[in-house]
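Coordinate-derived values only; no laboratory data. Computed from a predicted structure; not experimentally measured. Cβ atoms are built from the backbone, for glycine too; each structure is taken alone.
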Structure P
Amino acid sequence: MIESAFLEVIVWDHDRRIVTFPEAHPALGWNACAVAGCTKITTSSSKICPTCTRRWKATGGQPLESFIAVSKREWRAIGIGDCVVPGCLRPWTTSAAQLCLTHEAHRKRAGQTLPMFLRTPGLTGFPAFGPCVVAACTRTRMGHKPSYCQSHLHRWNATRRAEPVTDELLWHRTTSAVAENNLVSLRGLPD
């Protein structure tokens, strides 16, 4: 049902069931934020993403070109990465910590900086816990229990507080994926 020409334009990852749209496409395209160090995307009509736009407006009149040239220091962004310990397949807790929950707990207990911790003799990685149980999610869960990625754990806790009688299994099947730059999840949809 989908024309092959369209499939050549987009990037379709069949195994992950993710669509990625090309940056330069006239109808489906997007722009990278022009602020140095920002990894977010923006529309074709704007030079900077909405977050950087708010930060720029808060400067009270700084010229846009000089604002763009200063590297972004606030690293609050959507995204996830693997723990930086070699061979560790668990997700980091934050982009600042760069370590999974277990390695971050070990680092704090040792009272070490990240570079010191990474030089620890015998430091080994851990296997992943498996995928998040939310049908639309592509992320790895944070532990055996709960069986959610960090973002869906926060969403589930908020849902449970707001609506204590929510059916958790139905929530697994119907809640959306975590928004990430330029990725569209088709997971959870029928084949």
Structure Q
Amino acid sequence: MLQYLVIDDEIIFRYPSKTKSEITNHLLNLISQYDIGTARHSYKVAKMAVSFAIKLNLSLQTVEDTLSAALLHDIGKIKIPKHILNKPGILTQKEFQIIKKHSQYGFEILNNTNQLKHLAEVVLCHHEKFNGKGYPNGKAGKEIPLIAQILSIIDVYEAITSDRIYRKAMTRKEAFQVIYDGMETHFNSTLVKKFLLERY
């Protein structure tokens, strides 16, 4: 099975020769064991992302990759201290900078597998913004992988329509407005229009 060691607060992974599905399931188990809220969010994002990818008429392989990437988009959060990850109040600037590292951590985790390496860039880019003002690398437009652009929309929508320890969930109408307002700045406008059409 997938094993990991903790050395100086760093999680070091050892990957035996396993299938893509087995590695994904092991990583999902790690997420669930570390933070059940992150696990629930990941499953909800995956369900919506796959539905959206199918509605976009993407290839079967892309739909499958969307599922895997959605399930593991927040895998890097297992390396974020729990007192920051689950803080009930507003994060300090320093704490937010630590949270932002989860994209890079996720990239490193997936990039260390042969089975999921092709999705590492997607996980790295799921917080990039269409106008280039996202993180971690300020990529813009078509520099951002298509699946990451899809996850960007679904990730935000699921997060703001769910109760969190620091705030109540928005209504669907309020969430639709947030997504709509993010066209061409946060999100790809073509994808947003298709997403909102699907959700209505």
Structure R
Amino acid sequence: MNSEHIIARFQLSPTAAPNQLKDTRKKRASAVILPIIDINNHAHILLCKRPTYLHHHPGEICLPGGKYEPSDTHLRNTALRELHEELNIPPNNVTLLGQLPQYATLTGFSITPFVGLLDKHTVWENDHNEVQASFLISVTALSREENWHPIPFQRFGKTIALQGFSTPHGLLWGATASIIKNFTKQLALPV
């Protein structure tokens, strides 16, 4: 599957319902971008690993993104600004394909995910204050059910199982995993 297939499927598919834990607290607005780039005619998603010294989500695998700031005129601007800050990818290297359903986290954020196609000549450089590593995972690998495994954890005295995906840089799980799974559902790929 390459970016042309993704564009066709993403535009023709109805929006997938978010698969998330319910939480009724007021959330802080944030946005992420699901950056797609073709490598050898196969679509890949660009992911980041957060530095281990950060106070929030240290060492976790994530999509580029962050909190909404008053200077952002729209949440899509938040996602593009963060992509530029974290990986030095300017907004003019990104074609936004659309938006996925908002995702509410247990840590108090409402995440609006945007899907963006990176120009095939895009290069990136990690801002080491925010990104320890950046790497690509193919959409094909992310769409295969056998690559995902249940990760049980305790929340308010209940055992909850979230799906996890092993990467060379650690476990992809939580909100990022749910957003990616919602994206592959939108493409009508098995996950």
Could you tell me which structure in P, Q, R was used to calculate distance in nm of label points 7 Å out along Cα→Cβ at positions 38 and 126 as 3.5?
-> P
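Thinking of P, Q, R, which structure, once distance in nm of label points 7 Å out along Cα→Cβ at positions 30 and 174 is computed, gives back 2.7? Let's see the in-between values first.
Details: P: 2.7; Q: 3.5; R: 0.8.
Only one of P, Q, R returns 2.7 for distance in nm of label points 7 Å out along Cα→Cβ at positions 30 and 174, namely P.
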Determine which structure produced the value 2.8 for distance in nm of label points 7 Å out along Cα→Cβ at positions 70 and 118, calculated from the coordinates; the candidates are P, Q, R.
-> P
